[in-house]
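Some structures are shown below for you to check.
What follows draws every value from the coordinates through simple rules; no lab data is involved. Note that the structure is a prediction, hence the values are computed from the model and not measured. Cβ atoms are built from the backbone, for glycine too; each structure is taken alone.
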Structure P
């Protein structure tokens with residue numbers, strides 16, 4: 001459903017047949033889609049960076065370290081679940 005909207009209304013993506021699997025499609029960003037995505041990514045990065053503006057540098061580093069530990073823990077949990 002989302003693909004139909006993105007493909008039909010403003011041509012952000014193209015859909016191609018998958019030569020290896022007739023039941024599936026290959027979806028690719030168009031040039032306009034890539035430009036749109038790049039703009040959204042920049043805006044998102046600015047938004048996330050803004051969250052950290054109120055923290056002092058030492059607090060930021062401590063938080064980054066804790067987030068790295070959490071990331072490793074979650075990755076381990078996901079591996080063991082499969």
Structure Q
């Protein structure tokens with residue numbers, strides 16, 4: 001589970017960065033106002049990966065993933 005989470009996180013990062021780059025290059029968004037948010041997101045990702053790989057149990061990670069997936073599915077169903 002922990003190895004899978006690491007691989008998933010890496011693919012999410014690549015996907016997110018490519019999406020942001022596409023928007024910036026097309027002029028749909030300006031990167032400068034998002035720099036503080038990007039810094040906090042990177043710090044949170046590093047902290048989360050450290051906790052997930054060394055501190056949290058596999059059972060806890062499974063439950064957290066289930067909650068995240070339920071929330072994402074509910075948001076999609078409600079059109080958000």
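Out of P, Q, choose the structure whose coordinates give Cα extents along the principal axes in Å equal to 43, 32, 19 when calculated. Value 43, 32, 19 for Cα extents along the principal axes in Å corresponds to Q out of P, Q. Out of P, Q, which one gives -28500 for helix-only ellipticity at 222 nm (-39500 (n - 2.57) for each DSSP H run of 4 or more, over all residues; to 500) as computed from the coordinates? Structure of origin is Q. Source structure of the calculated read-out (distance in nm of label points 7 Å out along Cα→Cβ at positions 16 and 72, 4.0) within P, Q: P.
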